[in-house]
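Coordinate-derived values only; no laboratory data. Source: prediction; values computed, not measured. Cβ atoms are built from the backbone, for glycine too; each structure is taken alone.
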Structure P
Amino acid sequence: MIAGGSVTIYVSDLERAIRFYTETLGLKLIYRGGPGYAAIDAGRGLELGLHSAHPGGPQPGPGGSMQVGFYVTEPIAEVAARLRAAGVTVDGPRPGGGPVTLAHFGDPEGNPLYLCEIQR
């Protein structure tokens, strides 16, 4: 019934956000939708819509109601170490309950993100 999805992430500096999501996280830029929007392929059918913030609209930063998680394709400790080497502050990895390990971090705006490793 549903396949994939999109998360909109509001940012104050679109170019900086594109660099973070593509260069630091290694995700792929799908397209630019004018000067205020870019779509990023986050894998497994998830698209991130980076949208410039406007006065009166949603603002970037930690709001507390949502986080974006990324499944890792290699050991989570190695991915967290690479992010730290790129200057990203990473909390973890820590057990998330059951077979899940998580490592939390944020983008340059402070939008909450996390890595997720599932032992199968």
Structure Q
Amino acid sequence: MNQESRMLFNDREEEFVNLLMKIGIRKPVAHLLVFLANKSNASSLEIEHGTDLRQPEVSIAIKHLAGQGWIKSRDVPSEKKGRPMKNYSLAVPVKQIIAAIEKAKKTEVNSQLALVGKMKAYI
């Protein structure tokens, strides 16, 4: 089965995704973050198509970003019978998210450096 790639990212957005991944952000989270940074809101199906992620990956990424307070959802009534769809958007500006990631990485590095300092005491 030949599955075509449907990613909508341009070179700059791809570079943003790659930078996020290099600092330790998981691929689905990085893709979702960049996708929503460039789109005011989207359904999970639009996210799947726009990022080329599978539905479970989208769900996990949404839960991660929601846990950080970085994404919000709203119910959109279905035109057919059944459950309403959800539309997702960033809850805070991208700059604020990057600042939070930077703060977390600084804390992580400082913690690691403190452990190295303790190791030096044993030598």
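Could you figure out which one of P, Q the value -3500 for helix-only ellipticity at 222 nm (-39500 (n - 2.57) for each DSSP H run of 4 or more, over all residues; to 500) was computed from?
This value belongs to structure P.
Among candidates P, Q, the computation of distance in nm of label points 7 Å out along Cα→Cβ at positions 11 and 91 that gave 2.3 used structure P. FRET efficiency 1/(1 + (r/R0)^6) of positions 35 and 67 (r between Cβ atoms, R0 = 25 Å, to 0.05) computed as 0.90: which structure among P, Q? Traced to structure Q.
Kindly point out which one of P, Q the value 69, 33, 25 was derived from, the read-out being Cα extents along the principal axes in Å. For Cα extents along the principal axes in Å, the value 69, 33, 25 is produced by structure Q.
For the set P, Q, ranking by Cα Rg over 2.2 N^0.38 Å, for residues 19-74 alone places P highest. One of P, Q was used to compute distance in nm of label points 7 Å out along Cα→Cβ at positions 43 and 99, and the answer was 1.7. Which one was it? The structure behind it is P.
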